[in-house]
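Next come the structures, one after another.
Read-outs: derived from the displayed coordinates by stated rules, not from any lab. Every value quoted in this text rests on a predicted model; they were computed, and no experiment measured them. Cβ atoms are built from the backbone, for glycine too; each structure is taken alone.
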Structure 1
Amino acid sequence: MSHRKFEHPRCGSLGFLPKKRACHHRGKVKSFPKDDPKKPVHLTAFLGYKAGMTHIVREVDRPASKLNKKETVEAVTIIETPPMVIVGVVGYIMTPRGLRAYKTIYAQHLNEECRRRFYKNWYSSKRKAFSKYSKKWDDESGKKALDNDFKQMIKYCKVIRVLAHTQMKLLRKRQKKAHIMEIQLNGGTIEQKVNFAREHLEKQVPISQVFSKDEMIDTISVTKGRGFKGVTSRWHTRKLPRKTHKGLRKVACIGAWHPAHVSYAVARAGQKGYHHRTEINKKIYRIGEAIQVKDGKTVKNTGSTDHDPTEKTITPMGGFPHYGEVKQDFIMIKGCCIGPK
């Protein structure tokens, strides 16, 4: 390889150091898309659950390619995305040190699965979270205070985000505690954003309102954990010759005698996997709807296409391994996605 002169110290970027386990299993959006006031108000992120991978057959439409007008088989990932519920609004003001949360307003009614997130042990608790706060929406004085909060948000805030949670009751998972995240609102003025958030409190937002078919999206999640690994597996360093003393899956020289410490750039054994990562530019091939009941009959045609109108679901025969059947809304993205099978 022309860019490697005489050495190849490692495979893997030092920009991801330290390679340690992620603090939280749910992915975190470090930076939302840039705001464009000319566009209508819209959400910029969504939470989904990876069901697994399958494959599709599609016709390639690329005039310069040899595959043009021919069929190709491609791997795709199915991510189940039940509608999310908006339960709060957060306003941010700009300070010399960056954004700071100015005010948070919650909805009157919060589902049990949402309130579970605020407890370590729901079973042994009194389950009184937000019981006093919800009374604000009934009092005249409380309503005035909330109206004043919304007005202050419009006056001072520069960024508006909504608090939304997933609906665990719609999924076949043991977990009852919902996942909550802040989703930034882009487009329109600050007043339009606050009004949008206020109108959508306690309402469901489907994936089709956030993303569209053929759109390029980024996926954020935590990679599959692989435990403590050596340098050969972790950094893909070259194995030493067969007769090497005390093992050959090692780095022979880890640095000079002085300075008397090992440089951070030297490949070392340690944790591999369970890292927080972002993958960019994943194309959405399809946005599917949940399995519905029409005229007393269950309609299972989420896997049907124009070329193959056979009534079938997107779930492969026997279900996705270690997941089951996809019954809610889903998106199909091109290629793989971070996370276990």
Structure 2
Amino acid sequence: MRWSLQRRIHELKAPATAAHGTTFKRDMLLLSLSDGVHTGWGEASPLSSYSGITADECDAALRPRLELLAGADPDDPDSTLRGCAEGLTGPTRAALEVALRDLAARRAGVSLLEAMGVQMGRPVEIRALLSSNDLPVAQAEAEAARRDGFRAVKAKLATGGGSDHVRMGALREALGPNIHLSADANGAWEVAEALIQLELLAGTVDLVEQPVRGLAEMREVHGRCAVPLALDEDATEPGALELPPSADVVCLKLQAWGGLDKLIKAASKARSGGLLVTYGSTLDGPIGIAASLIAAQAVEPDLACGLGTLDAFEESFDALQIDDGEMSSPDGPGLGTDPEGTRC
């Protein structure tokens, strides 16, 4: 099995601002594994302001593990992972796991969805991201999302763009009453501030992601506010998916969990713990989004997913287009697409 590891930079059309920082471009690693005929693809796309992990760290960790692939069975990704993936960070393991599964599925001539035992996945409802920190621009984005058939949108909180409840009120007015509006604080508040902000947001937003950091803090806020809450940054913490619940919803991300296998197991565990499930990304590239779509079709989400972020890039990815607020995995073997977003 031959491998190649390349650095990819994806420029954003406009800066994406969150409480943890502003992103201007996405720096990621592209992994290819080849048997000489077929190629499997994986992607490590850490967002350092979100996870504290950098592309350089992923590169340094992944290369020694790739040297262990010589002689590995390309048709048995699970055995290969057991032999060389222990201790890898989420983004690094995700790149390796997805590439191995993609290669095995392409060799078998089936989609990765079929290879994971799912014969037909339904289209995944997508949540539009209102990325601008400028209110008039965000209002225009909201109106465009409504016209384009989205039934759910998400905006950021605690970004320094003025009063959050005033901004959310203006976005609600632009969206109308029937579109699901979620808002993400990225853990920016302390408990007391979160309770004040959530009271102001009640009746305007339908869901708030990660108002505070820490499971104990989330459980306290969850028990004292009327607004439904979602786990995001704390979703991978020990005990996060178990009772007693610290939120109503969990947002699961491929890069955080470290691959499709772990993401799908987390979704099942979350359901057992009484949580609703949705899937998101940290501005992943096309390989990461294609893999996340497979997870979302294998274990269907309860809410619209934040997987429609490829529109934020300067490039266009033809195989991963949104149609009337929905996306499906591309037809074809493996992931059904390549790093350029071309249909296979």
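Here are a few things to note about the model shown:
- With mean count of other Cβ atoms within 10 Å over residues 8-15 derived as 10.8, matching label from 1, 2: 1
- Which of 1, 2 leads on distance in nm of label points 7 Å out along Cα→Cβ at positions 32 and 280, largest value: 2
- Given 38, 29, 13 for Cα extents along the principal axes in Å, for residues 64-127 alone, calculated: source structure among 1, 2: 2
- Between structures 1, 2, the calculation of distance in nm of label points 7 Å out along Cα→Cβ at positions 160 and 232 yields its largest number for 1.
- For 0.35 (FRET efficiency 1/(1 + (r/R0)^6) of positions 112 and 272 (r between Cβ atoms, R0 = 35 Å, to 0.05), calculated) the corresponding structure among 1, 2: 1
- Winner on FRET efficiency 1/(1 + (r/R0)^6) of positions 216 and 240 (r between Cβ atoms, R0 = 25 Å, to 0.05) once structures 1, 2 are ranked, highest first: 2
- If Rg/Rh (Cα atoms, Kirkwood Rh) is computed and equals 0.96, the structure in 1, 2: 2
- Origin of the value -3000, where helix-only ellipticity at 222 nm (-39500 (n - 2.57) for each DSSP H run of 4 or more, over all residues; to 500) was derived from one of 1, 2: 1
- Source structure (of 1, 2) for distance in nm of label points 7 Å out along Cα→Cβ at positions 40 and 312, computed value 2.8: 2
- Structure with the greatest value (metric relative contact order in percent (Cα under 8 Å, 6 or more apart), set 1, 2): 1
- When distance in nm of label points 7 Å out along Cα→Cβ at positions 48 and 72 is calculated for each of structures 1, 2, structure 2 gives the greatest result.
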